[in-house]
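Read through the structures below before going on.
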Structure P
Amino acid sequence: MTVYIRGLDEFRRELRRVDSKMGNEVRKIHRRVADLVADRAKAAAMSGVPQASRAAGAIKARASNKSAKIETVSRPPFALGVFWGQRQRSGWYANPRYAASTGRQFDDWVGNQWDPGEHGGKPYFIGDAINRSLDEVDDIYLDGIDELARRAFPNH
């Protein structure tokens, strides 16, 4: 016995079309979130110590269909140490000549498993700014979901 559902092919074709467009729309929402948080983190870094100000360019906004995030890249080379701290000396300060020095090149390592909203192990200079942005991030997502739902169901 064969069952034929009238309109199924057209329905499946329409779902694929909506899905491909939806991915781009979701990416735009993620981009707005990533840009907001990256801008706030850069501003916080710029108001920190001079070394953090010089490292602010290492904060990059990234967005995909699945997520929004900011990255701290290693350009300039000291940026990761500024924001995340470090356990050992690096660069010229790693030279054995400075082994007896009690000075610290960077603050203590806070780890790289921090999630926004947590208060322990947050990155230096930018963690508080990111945490303060979370309510606005929620608003951007909720507004974006509302807009997508209105487009998907224009008559409801």
Structure Q
Amino acid sequence: MKLTSTALLRAADDASTNLLQYGFGGAVLAIFVVPVFYIMARSAQNREAARLAIEQKEHQARLDRETRENELRAESQRKLIDALVASVDSQKLALEQWRRFEEQEERTHAALLAGMAQVTATLAQISERLASQQQHSATTATAQTQLAQLLGDVATQIQTLKRPA
């Protein structure tokens, strides 16, 4: 059973009051008994004060530790947020670079397609010229063949005309 200083002081008061009722013998007993109660009460108060001091130190240490942990947690969260912001900024930059690259690619593809269309048109013109030249060449060849036949016929007729004379 734990006696508090308040209970010990009450017991000392009660003992001194009760012992003084018995006269001189009670007073002599009170001289020996009451100081013991007061010493016990003072010891209980000292123990209580020491316990409170220890509890306050422990409480303060716990508060300091929690404050330190909260500061570390806040710093960690701040670093995480900073890293996330940097990551988002980096992704924005990469996305912008990708968009510029795509725009450049689209311009390049458009230029290539325009160039290919121009080459196709040029080849079509060349093809038409070649077809026209081939047609002219074929016509010329046909004319030359006909001319050669006519010349051959003329030569044959001339030779036939020379023999009878």
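Here, each number is a calculation from the coordinates, and none is a lab measurement. All figures in this text were calculated on a predicted structure; none of them were measured in a lab. Cβ atoms are built from the backbone, for glycine too; each structure is taken alone.
With distance in nm of label points 7 Å out along Cα→Cβ at positions 41 and 73 derived from the coordinates and found to be 1.3, which of P, Q does the value describe? Structure of origin is P.
When mean count of other Cβ atoms within 10 Å over residues 49-56 is calculated for each of the structures P, Q, which structure yields the highest value? Before the final figure, lay out the partial values.
Details: P: 16.8; Q: 10.2.
Answer by largest value of mean count of other Cβ atoms within 10 Å over residues 49-56: P.
Computing distance in nm of label points 7 Å out along Cα→Cβ at positions 25 and 113 gives 3.8 for which of P, Q?
Of the structures listed, the value fits P.
One of P, Q was used to compute helix-only ellipticity at 222 nm (-39500 (n - 2.57) for each DSSP H run of 4 or more, over all residues; to 500), and the answer was -16000. Which one was it?
P
In terms of relative contact order in percent (Cα under 8 Å, 6 or more apart), which of structures P, Q is highest?
Values: P: 22; Q: 15.
Comparing P, Q, the top value of relative contact order in percent (Cα under 8 Å, 6 or more apart) belongs to P.
With Cα extents along the principal axes in Å derived from the coordinates and found to be 84, 35, 24, which of P, Q does the value describe? Value 84, 35, 24 for Cα extents along the principal axes in Å corresponds to P out of P, Q.
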